[in-house]
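Take a look at the structures listed below.
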Structure 1
Amino acid sequence: MDYSKLVRQALQRVLENSGEPHHFFSAGYEQRVNGKKLNFTQFCEHIACLRKTLKMTEVKIFSLATKGNNVHSYHLIKAVKAAGSAKYFPVFAVQIEK
């Protein structure tokens, strides 16, 4: 399986479009944001909230590395609010298979 392609699709479809997180993320998925741990349900709720409050999101991937089931990504999220103001969020993501 080409994990780099899958990660790219997941980021673009879930964050930029209306792709459903459960198509790309497992029920055991966990995310840590600003020191706060989100489980899969909380992650899905977070995505739903973003979709309600943002006009547009865009993902720019700077680097993506995979080895087996392990993945590292460095990407930038551009979030545009309904009023038109934009914010940028750099993201370092790591998935290490246990």
Structure 2
Amino acid sequence: MVEILWTIGVILLTVVGGVFTLLGALGLHRFKDPYVRLQVSSLGSTTAPFTYFLLALLLAEDWQSRLRVLIILLFFLVSSPTTTHIIGRYAWKSEGKIGR
């Protein structure tokens, strides 16, 4: 019974990560404004890997592997939004001439 629930959880996290990836990619094509596109791509590129990292935490065999995945997850949660902020700030300071 526990293995069935474990398998359902793994499949669910995989599907949710795929949906986040797909929505981020569709948002890039749907929106025309560079700031909205930046926000949509940032959201998709942060939530999808976060879901996959949670999946990796579930599938890790020992505590050392879980600790490594957790460290990578924390680094990713800090670096991805920071990078998006830097790109958006550069676009704002260049008066929106990016992508035109």
Structure 3
Amino acid sequence: MKVSAHIRPTSTTELTATGEDLPSARAQFEALIPPGHELIRAHDQKLKAGGVEVHGLIRPDRTEPIEADGPTYEAAVAALQAKVPDGYQLLGITIVS
């Protein structure tokens, strides 16, 4: 039996931006997100000194396909899981044949 899946890096990066108000802080924050990354979560807070600060977490948005074979579904999944490198997570498994 053959199975396939996609893997993605588990690394994340924290970002912070400030602005006079929420729209400007949000715009500055979004400008910090490099190409090839996606926003996982963000929250904002008003600063006592005035203005707004936005904190967020991003991760790479790329995925890579992997495949594995085995005599049974369980064996094929185990072989697939063994191919996942450190620092990556397995996303959904599909039966190919």
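Identify the structure, out of 1, 2, 3, from whose coordinates relative contact order in percent (Cα under 8 Å, 6 or more apart) was calculated to give 45. List each step's numbers first, then the result.
Details: 1: 21; 2: 28; 3: 45.
Answer by label: 3.
Could you tell me which structure in 1, 2, 3 was used to calculate distance in nm of label points 7 Å out along Cα→Cβ at positions 15 and 87 as 3.0?
Clearly, the read-out refers to 2.
Coordinate-derived values only; no laboratory data. Keep in mind that what you see is a predicted model, and the values were worked out from it rather than measured. Cβ atoms are built from the backbone, for glycine too; each structure is taken alone.
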